[in-house]
Structure I
Amino acid sequence: MGSIPTSRPKALPEETLWISNSRVYVIIGAPENPAGIDAVLAAPEWLYSFVPKRGLKNGHLQTIVGNYLPRPVFTLASEAETVDVDRDGSRILCHCSWKPEAIRAQSLTLVLIHGLEGSSDSQYIRGLAARAWNSGCNVIRMNMRNCGNTDHLTTTLYHSGLSGDVGAVVDHFAVRFGLQHVALVGYSMGGNLALKLAGEWGDRPPLSAVATVCPAIDLAAGADALHEPANRAYEWHFLRGLMRRYRRKAALYPHIYSTRDIGPVRSVREFDDKIVARYCGFRNADDYYYRAASARVIGRIAVPTLILQALDDPFIRLLKETRTAIQRNRHITLVETRHGGHCAYLGADLGDDIHWAEATAVRYLLHATGEQLGS
């Protein structure tokens, strides 16, 4: 395994690191005397202070620039493999990068899960993959159902409750290669899937750790936040992609899906109510949000788990009761920063180290699994 960096960038004077509840709850750059903070302790070795890139302290700017900022050319070799994930014949496409056979089984394997309307080729997934590979990990970049131009591999739609698909990927490759330690890394919607599976599995091997970035834990709150006036541009962006995908599914499987009786869809909640609920076995959007949210099972997580959350994320909301459940779970570390936007976290460091969340997630997972791996 790769070693955990020991150097630590100098923090700016304005930064404060607060830790309470036995390092279960961390805030970086918090206001003075935040409620509920019991103690101020030294930072864990894997956690470096987040200093936003100059001019990017605004959450919307972080989110937008983070989405379009050019990345280094992706050169990591991978092999494509489809995995059966459901008895209905659904398959998903994974891109895998494997260490040599002699060390493959005992090396940490990271399963990377993209966000809504992303894919295994999303920039942040590629960035994570390259970083994890260079740290000594096997890497599996999985696509959710239909994503990555795979609409033909399933007659179904994808949604936030399909944590079983992630589990099927873990089981498939664990059996095939005898993998001993698998960690999940999920962004946004993918973060909800990772946390949901972790809550459902508890400490079931080979799951060893989880890291998430801006996970959509409380689905209903997040969907309603997207409909706020300040976030309508994001909502329309997601809706355009979702509706294009739905029309493709209807063209491929006209005996299952109809575009004639849907009516106008003006919000993500309406999409989930009129399409997801209708075709995926939920009564309505509220039933879907309740059953698919990782908030229901987050208290049952029993492996080391990291949640990175920016306080200026435009549309991810964490409800009070969910926060309480997280704080009560000794296996979860919640790191909140004052800045970072949605899944952006563009920091002041140079080069590829600008991507603070990706570097933090990999450092955390190496730290959390180090003892298990004997490193």
Structure II
Amino acid sequence: MPFPPRNILKSIEEYLEKTTSKRICVIIPAYNAASTIASVIKGALKYVPEVIVADDGSEDNTSEIAKSAGADVIKITNNKGKGNALKLLFAKAMEKGCDAVISMDADAQHDPEEIPSFMRAHIERPDDIIVGSRMSEKEKIPRARYNSMHVARFYISLGANQFIEDTQCGFRLYPLRVIRNMNLFTERYVTETEILMKAGDMGTTIRFINIRAIYNEGGSHFKAVTDVAKITAYVISYITVKWLIEGLSSNPCTYNKDNSIRDFFSKTKTGDFIFQTITAVTTLPIPVFFYIEYVISSLLGWNNFMSMRKLNKSFFPITLATQMLPVLLVVSIAEKLLNPLGFRIRFVDRLILQFYPHLWDS
């Protein structure tokens, strides 16, 4: 069959974009975003028929401005964090009959003009999650932020059974079918990590498209210490359960909404806190245990730990990377103390490049 002429292909693409856009809406969690929310909404409405905003207990007139700009607004009385807002937005989009949503931040750090790129990617493979990646402009990302992103993607990608170039970007397209197939228990910024790990661990493909790296002063509500700590604790606890299961199974996909060990501990805040504390305390010895189990299993010819065996990798680089985490923390603190004294050392950069490799490279 001959390849269709370019003008026909363009017409088909335009038709599909118009058709698909009727089933896609943009969702925006917002907190004290009165100065930026209108431009984000108006920009999004150029490409989708509807924008839904969750005003997360704002102390300014974010809700009124969002409504005036043309958005459907969910008003949350008290600030409960991004995770809670996203869950409400997912439910609202499902109620409206949407098949997919594009999540954007309210602080204008995501360019609405890039929405068509997400739509084209969705048309090609409608069952995939599409994540915006700022790594093509990594020189614009603050150094400390980039380093934390690099380490985070190393572990989150392991949990999701695939390489995810930018695990911390909130500019994403979610097929709502995928969201329906998971339980979401976490709060604040942890929820976006929970979604990626569970989606990948139940077999969903997560792709990325390049987007601009935009950083506005004072725009983000992300707390470098507490939010990173919460994300880290969840990732450690999730991967621990995943590898316990993988050690006894030949299936690399361990998450199931109706039968999840990790979700069992998440049902109560107390149980979740205790479980995350235990896994955090055992962060260093646990990978050693898995490494030994992997080696013995290999000698016996067992087909377990398939997420690693498919990559033709062992647990050694993961074990080494985990043992280096305390060293990385100490060196990071030392750098911060020495920088004001005029010492511009970059040991953290070197450690990350050396010990947190791209395991998906051939």
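Values in this text are rule-based calculations from the coordinates and carry no lab data. Owing to the predicted nature of the structure, the values given are computational and were not obtained by experimental measurement. Cβ atoms are built from the backbone, for glycine too; each structure is taken alone.
Comparing relative contact order in percent (Cα under 8 Å, 6 or more apart) across I, II, which is largest? List each step's numbers first, then the result.
Numbers: I: 23; II: 14.
Once relative contact order in percent (Cα under 8 Å, 6 or more apart) is worked out for each structure, I has the highest.
Computing distance in nm of label points 7 Å out along Cα→Cβ at positions 74 and 202 for each of I, II, which one ends up highest? Before the final figure, lay out the partial values.
Details: I: 3.7; II: 1.8.
With respect to distance in nm of label points 7 Å out along Cα→Cβ at positions 74 and 202, the highest-scoring structure among I, II is I.
Can you spot which of I, II the value -10000 was calculated from, given it is helix-only ellipticity at 222 nm (-39500 (n - 2.57) for each DSSP H run of 4 or more, over all residues; to 500)?
Values: I: -10000; II: -15000.
That value comes from structure I.
Using distance in nm of label points 7 Å out along Cα→Cβ at positions 146 and 298 as the calculated read-out, with 3.3 as its value, let me know the right label among I, II. Walk me through the numbers before you get to the answer.
Working: I: 2.6; II: 3.3.
This figure was derived from II.
Kindly point out which one of I, II the value 0.95 was derived from, the read-out being Rg/Rh (Cα atoms, Kirkwood Rh). Display every interim value, and only then the final one.
On the way: I: 0.95; II: 0.98.
Source structure: I.
Between I, II, which one scores greatest on mean count of other Cβ atoms within 10 Å over residues 234-241? List each step's numbers first, then the result.
On the way: I: 16.2; II: 22.9.
Greatest value across I, II: structure II.
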